[in-house]
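The following blocks contain the structures, represented as structure tokens.
All of the numbers you see were taken from the coordinates with simple rules; none came from a lab. The structure displayed is predicted, hence computed values, not measured ones. Cβ atoms are built from the backbone, for glycine too; each structure is taken alone.
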Structure P
């Protein structure tokens, strides 16, 4: 439901152009989304130290997925680009559906637009409660990934545009320069929910550190929020390591001090390879 504050928001119109994809670090580090392609209704209940997260879904739409989160990456990218250019920003955003879909590497046909609307429904109906960025653990911030959204149609019923309102919690994180990271555009080509989640986690914690980073496999299983058993999780992780599909990183599994560890290290930056990936993304060759 729109609040009085929502109704007073200025309209931010998304722009076209070659905008770098930006992601919110809070979303990259914690289990906020379903990683499954099938509908998930079971809630995510996560606690680690002072951080706790509860994500709940409706039976009608199911929980917002990590593919749905591409829309939030698009929103963050637009707002950060505008802020850095000195333009005003707002939680109320307007865009042409085909431009949003192209940015996140999707097709622009009618079936893709239908899937976009289903993703917006899941983002709007999924509710999140978290202690992250709260001044006291006793405070509870509850929100949906999208407060509300609507579509504009022409006289023939064809989509002309969409509007959506972002929640305060997400918008505040976007405007904090310390909480935003640029991601590789090839991320949108990753088809597996677990490998998408793993890339975001690696990018958040490892960045471009020369010596890389490591995680204990059991810790990763907990942070994923997945419903599968740990053995199944470890099996899927080995498959991702074997495929080496994460852009910009090389992965390996080792046993250290009796613990199964995932190690990752950034690959040397190759400007030619980066340019080639951008051309392929523009042509839609990855899907």
Structure Q
């Protein structure tokens, strides 16, 4: 049986990848953000995961507005990235865990979630930047199951639906026949809006509410509709749905190991939260 050892939730801003490529981690603009990661990496090193289930949202590399699945699950043996135009160097491919992917897909469908199954799948910065943050020396030996959530094109899945989807995934992982240590890596947000009259919008109060609720009261976030989340967190702040899915996967009671919150990074409220089972 597999074990979910904890979850890491972090921002995935493409500018982070640029800062890593340029070695800017100790520059004053970036230092408060990057300084939070050594304790998270220490926790990850001690936890020794075999697989990372990465919950993120695609930015047009794999899906675009003409074909935008609500939930998509990768079932490939290898995942590659390509140049997205952000100036981020292309990173090495990441090994997949197709047996676990199929177990998750089968459980999700049994629980009446209509998922898009991807036996070929590109992964963009929302997946690769967090991998770089958590495994800066390289991720050899780590396999991933990428799970893409629509946080881009309305109608978005509700927070309630996302929490239930995560719980279905968590059930599949715990029932999986292989003895694997699985970490959940949820990426995106927090509050930010990159366009329109509210460009540059941030909401630290709502972000703090989300971070506190995600520890042991994720149901509190399900009272907000998708439109209310956009109003409170900005249009791109809907990426909190990824974190809600991740919290559903972790399940049960949790305790917070690491938290960091820093604004602004590329007009985004950047955050890091590590949770483990209580």
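Kindly point out which one of P, Q the value -0.54, -0.93, -1.50 was derived from, the read-out being log10 I(q)/I(0) by the Debye sum over Cα atoms at q = 0.11, 0.14, 0.17 Å⁻¹. That value comes from structure Q. When distance in nm of label points 7 Å out along Cα→Cβ at positions 212 and 268 is computed across structures P, Q, the figure 2.5 traces back to Q. Assign the value 20.6, calculated as mean count of other Cβ atoms within 10 Å over residues 76-83, to the correct structure from P, Q. Checking each candidate, the match is P. From P, Q, which structure was distance in nm of label points 7 Å out along Cα→Cβ at positions 84 and 148 = 3.3 calculated on? Only one of P, Q returns 3.3 for distance in nm of label points 7 Å out along Cα→Cβ at positions 84 and 148, namely P. When distance in nm of label points 7 Å out along Cα→Cβ at positions 20 and 204 is computed across structures P, Q, the figure 2.0 traces back to P.
Thinking of P, Q, which structure, once relative contact order in percent (Cα under 8 Å, 6 or more apart) is computed, gives back 21? Computing relative contact order in percent (Cα under 8 Å, 6 or more apart) on every structure in P, Q gives 21 only for P.
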